[in-house]
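Down below are the structures I want you to see.
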Structure I
Amino acid sequence: QWLTFAPVADHVAEKLSISLDQVNWLSVVYMVVAIPLGFVTTWMLDTLGLRLTMILGSWLNMTGSVMRVVGVLSSVPQWAMFPTIMGGQTLGALAQPLFIFSPTKLAALWFPEHQRATANMIASMSNPLGLLFANIFSPMIVNGTNSLLMLLFIYAIPAIVVCFLATVGIRESVPPTPPSASADTSNSEPFLQGIKLLLTNKAYVMLLLSFGSGIAIFTCFSTLLEQILCVKGYSSDFAGLCGALFIVFGVIGAAFLSLLVDKTKRFTEATKISMCLTSLSCTAFAVVSQMREQKAIVIVACVLFGLFGFAVYPVAMELSVECSYPVGEATSAGMIFISGQVQSIIYIVLLQALTTTKADSSLSKCAAGGDANLNWMVPVLVMAGLCCLGSCCFMIIFRTEYRRLRTEAAVAEATDESSQAMPEQALGRQAGRSSHA
């Protein structure tokens with residue numbers, strides 16, 4: 001829902017008679033709301049469980065989607081359209097953390113250790129697939145007088161369906177039998193104590209800042225992509241294609257890396273390599289996005305950026321649990337997401353502030369007049385610099401042991417020893433009875 005308007009930002013600004021900054025705030029509101037609500041969400045997941053959290057999130061998301069449709073009805077005055085749509089976006093923003101924080105918790109409670117990274121990847125990639133949908137269909141639909149109404153109506157349908165399925169279909173928060181030793185103790189640390197442990201864990205704090213910065217870079221890219229490309233003569237359809245390929249190859253990369261890490265358990269190495277390759281790809285995009293009529297290399301840069309960048313997401317979330325165990329999974333993963341949202345707001349505001357008005361806009365394909373004819377060269381270079389800074393700091397500083405795997409190995413070893421001791425004790429008792437006889 002949060003990316004509905006970004007792929008067609010210039011058209012939305014023109015149709016609603018608002019500025020591009022206001023259109024961007026339809027996305028930024030998700031980050032603003034996620035910061036205070038994130039703490040509540042982590043508490044809900046670790047205390048109330050997955051079932052109640054998912055049902056509440058689905059109802060908020062559905063209500064927000066319907067409210068957005070109401071906001072563009074012809075009976076609504078022009079001045080009331082933007083506030084109504086913003087209200088719907090805010091409700092959707094309340095729902096977002098409830099869903100995004102859940103994959104790590106879901107993987108820990110329902111899957112054994114050799115399947116957790118893959119399970120986390122499948123659940124986490126549902127969000128990028130939604131972004132893929134927005135990048136493809138928003139530019140395709142928004143081209144006529146009533147196209148914005150049609151767009152929001154189409155996007156409301158899956159929200160209504162998911163709300164119904166979640167309400168009637170989710171029966172339990174945990175499986176009858178825990179799949180791993182750590183699943184029994186996933187709520188072992190109280191929420192406030194868990195926060196304190198996280199903030200005093202040097203490895204976790206490094207991951208919190210560097211990977212949070214990576215999330216912010218991806219948010220900036222997804223939100224501003226169409227605005228960056230349209231001033232160089234690229235259409236909204238092409239920007240949507242770039243965003244779609246960015247996500248498609250990102251899902252492929254995430255699937256491959258998650259399967260690899262499930263087999264090798266090399267969380268740190270995989271995260272460091274992926275973050276370095278992501279920085280190189282971001283730098284390449286910053287350069288080629290400022291070139292005219294270079295569709296092929298712009299697409300290649302977006303593909304590589306997504307391939308390496310999205311790949312690191314589920315692995316880094318699992319790494320956050322490994323380096324912070326026994327803190328609850330929702331707390332450790334949720335704090336990283338909150339960090340990403342805080343940095344996203346800072347980065348988007350900063351990048352917008354660094355833009356300058358172009359003197360020559362004859363080749364621009366932006367639809368919102370002078371407000372859209374901005375020079376993005378400095379902002380995209382700053383974005384690449386921030387990406388490289390986060391990766392370098394993580395490469396040099398981050399060191400950790402895998403606490404959850406170590407605990408599970410110790411429990412498994414103790415279980416094996418006790419199971420081996422039982423037959424020996426039985427044989428000893430039998431021998432004793434024979435000697436007495």
Structure II
Amino acid sequence: MRVTIIGAGKVGLEIARRLDTDNHDIVVIDRDERKLALIEQQMDVLCVKGNASSASVLTLPEVLKSDLVAAVTDSDEINMIACLMAKKLGVPKTVARIRDPVYVRDLVVPKEDLGLDLIINPDYSAALEIARLLTVSLPVHTEPFADGRVQMADVTIDESHRHIVNRRVMDIDIPESCLIVGISRKGQMIMPGGSDVIMPGDTLYLIGHVDSIGKFAARLKHKRHQGATNVIILGGGRIGFYLGEKLCSLGLKPKIIEQDPERCRDLAERLPDALILRGDGSDIDLLKREGIRETDGFVAVTGLDEENLLVALLAKQLGAKQVIAKVSRPNYTSLVEQLGVDAAISPRLIMASAILRYIRGGRLLSLVLLLNDKAEVLELILSPNSRMVGKPISKLVLPEGIIIGAIKRGNEIIIPKGDAVLKGSDRLVVFAVGFHVNEIETLFN
């Protein structure tokens with residue numbers, strides 16, 4: 001597929017990197033020569049310097065041949081104009097990064113009339129994910145597949161999990177219709193064998209029927225919580241606003257710490273149920289005064305990764321039960337578990353994943369990237385022409401690092417064993433380590 005990316009910032013770089021590994025033909029447009037030079041050094045793409053909203057750039061042959069244009073600059077207006085012009089010039093598909101809630105919520109005409117096939121608001125998506133992590137009542141993080149009937153769950157093991165820690169995988173009592181498909185240990189993903197021992201600090205990845213995952217979570221009831229009710233948010237930018245708005249809609253009264261006085265006034269007007277505090281979130285005295293020790297959830301979403309990680313760690317040391325940090329640099333996400341931060345959220349990874357899913361389309365139904373892209377969980381439809389059709393799983397020659405975790409066949413959910421036979425049009429949930437998405441799709445198609 002030919003893809004033109006407008007904007008060579010952090011988001012554009014991440015999207016280009018993902019698409020380059022999938023062997024797409026990529027054009028990147030930006031005004032900044034330095035950003036373009038950085039991309040050219042890292043990957044095989046065509047870089048064009050220029051104004052993406054000008055006809056002289058969008059009418060270049062390389063752009064007109066595109067199957068999709070993704071406009072991801074920092075300007076919502078430029079993104080919308082570029083997509084509208086690209087659509088008028090005949091580009092089949094357009095995707096726009098739009099972050100201002102005014103544009104997203106108050107459109108008076110359908111987005112298609114503006115030349116937009118897909119609108120992605122990464123800040124809003126990040127806020128929703130943070131809210132879900134804060135308010136979930138299960139002691140595990142889950143991702144739905146197969147219309148919600150299959151879940152992937154991950155749980156970090158500590159000494160309190162006596163029925164799991166220091167035991168071999170084969171000796172762990174897990175519900176039927178549930179598989180342990182991966183173990184994250186010190187930033188590395190391990191495909192477990194029966195003799196592998198679960199160590200303190202390991203994160204287990206399981207795939208199973210939703211009821212089985214629920215039973216597994218229930219066994220961790222000593223770790224169960226009812227979700228955060230007392231939340232402090234550091235940073236009153238877009239993510240902080242969206243998160244505060246979401247928590248208020250759930251009946252919570254979050255505290256938002258922001259240094260900019262004008263931004264504080266704006267937040268106070270738009271979020272009357274939240275408490276807006278003007279101050280420095282790294283001020284220990286301020287955090288103590290606001291009851292950090294009794295806080296269920298502390299979220300750092302400023303514009304600086306380093307500040308977010310530092311203050312999240314500080315909040316953890318001061319007694320916050322759950323801490324979440326926004327990070328933009330992919331190499332930071334793998335450090336989060338080791339540092340003691342409960343979760344890291346990356347808006348740019350969220351956007352890149354959304355665009356990748358949209359571009360893949362077809363038989364790829366869902367994609368979840370894990371551990372800084374070291375592993376992924378895919379839901380895909382098995383082609384009726386695949387060589388795997390009609391064969392039991394035990395007879396398949398699957399590369400090391402790939403596990404079929406679940407099969408949805410009509411209304412039936414199958415957690416496969418070796419004698420399970422694959423059929424054309426089966427929906428497969430696949431756990432993979434060390435493979436690109438296109439390699440996995442090719443394997444199953």
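The numbers here are math on the coordinates, done by the rules we state, and not lab data. Every value quoted in this text rests on a predicted model; they were computed, and no experiment measured them. Cβ atoms are built from the backbone, for glycine too; each structure is taken alone.
Comparing structures I, II by Kirkwood radius over Cα pairs in Å, for residues 231-278 alone, which one has the largest value?
I
Out of I, II, which structure matches -9000 when helix-only ellipticity at 222 nm (-39500 (n - 2.57) for each DSSP H run of 4 or more, over all residues; to 500) is calculated?
The correct label is II.
Kindly point out which one of I, II the value 12 was derived from, the read-out being relative contact order in percent (Cα under 8 Å, 6 or more apart).
II
Could you tell me which structure in I, II was used to calculate volume of the Cα convex hull per residue in Å³ as 141?
Derived from the structure labelled I.
If FRET efficiency 1/(1 + (r/R0)^6) of positions 7 and 151 (r between Cβ atoms, R0 = 30 Å, to 0.05) is calculated from each of I, II, which structure is the one that comes out at 0.30?
II
As an exercise: FRET efficiency 1/(1 + (r/R0)^6) of positions 23 and 311 (r between Cβ atoms, R0 = 35 Å, to 0.05), calculated from one structure in I, II, equals 0.30. Which structure is it?
The value was obtained from structure II.
Using Cα extents along the principal axes in Å, for residues 271-382 alone as the calculated read-out, with 58, 28, 21 as its value, let me know the right label among I, II.
I
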